[in-house]
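Next up, some structures in structure tokens.
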Structure 1
Amino acid sequence: MTKSIIKFAILLVLLLGIVSGIHIAVLDFLSLPLFENKIIDSYFVNFFLTIFIFVGLMKFKDKFAESLGYIFFIGSFIKFIVFFILIYPSFNENGDVSKLEFTSFFISYAFSLFFEVLSSIKILNKQS
């Protein structure tokens, strides 16, 4: 289990690094602000929460195999709670969440979610 978690974390760091580099390059190409809108915070928060959820899934995969979907949804719910506590208040300071603010969180969230689901499916399919 530890080996798969370490492999997952290393791959996630590499892939999120690439995605954030592309994200920042696109912002630069479009002459938009690069490091505003909590972009770095969003990537870090999504990285750590994705690791947390993946570890939970791996820890409970044998003991609560029939409940892994619920564990996954609880983890996703935790991601949204953390978003609304840590990031959303600064986005909503002016009463409006801009497209740049939304994408600074959503790109890292969507990519992390996609990678987490694919990795979990791969590991759970090996188990069966």
Structure 2
Amino acid sequence: MSTQISGKELALVKGTQSPETTTQTAGMIRKPGIDSNTAGASKIWLGHVECLPNTMGPPHHHGEAETAAYVLKGHIRVYHGEDYKEYIEAGPGEFIFVPANFNHIEGNPYDEPAEAVLSRGPDNIVINL
């Protein structure tokens, strides 16, 4: 039995999908959980991200999408500002918010991988600069 509201169905997604099904940047492996492909979502992308040790991705932004992350393990830095010299860093149990159209770089300067739950809407928009 499925439950529908306005043509949408309630969905259960078991685990994440392959990272090849969503946009990526170097140093971060984004695996979708809830998106248009897995659940028919049209206003949110929710997934698991692994930030590889000792890596820094390229400068990018997420267009009109706001981004929220909850760090599960390790530490993730978000570099911003002039020449990306400023940063904030979040560890386990902390949240990060990145506004829409905000140029930044994600990184993990440590020897251990970092993991987070990532939410963005309406999709996993990544615009590399």
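Here the criterion is Rg/Rh (Cα atoms, Kirkwood Rh), for residues 38-109 alone, and among 1, 2 the highest value is seen for 1. When Rg/Rh (Cα atoms, Kirkwood Rh) is computed for each of 1, 2, the one that comes out at 1.00 is 2.
Each of the structures 1, 2 was assessed by distance in nm of label points 7 Å out along Cα→Cβ at positions 46 and 62; the largest value belongs to 1. A value of -500 for helix-only ellipticity at 222 nm (-39500 (n - 2.57) for each DSSP H run of 4 or more, over all residues; to 500), calculated from one of 1, 2, originates in structure 2. Computing relative contact order in percent (Cα under 8 Å, 6 or more apart) across structures 1, 2 gives 30 for structure 2.
Bear in mind that the values in this text are calculations on the coordinates, not laboratory data. A quick note: this is a predicted structure, and the numbers were derived from the prediction, not measured. Cβ atoms are built from the backbone, for glycine too; each structure is taken alone.
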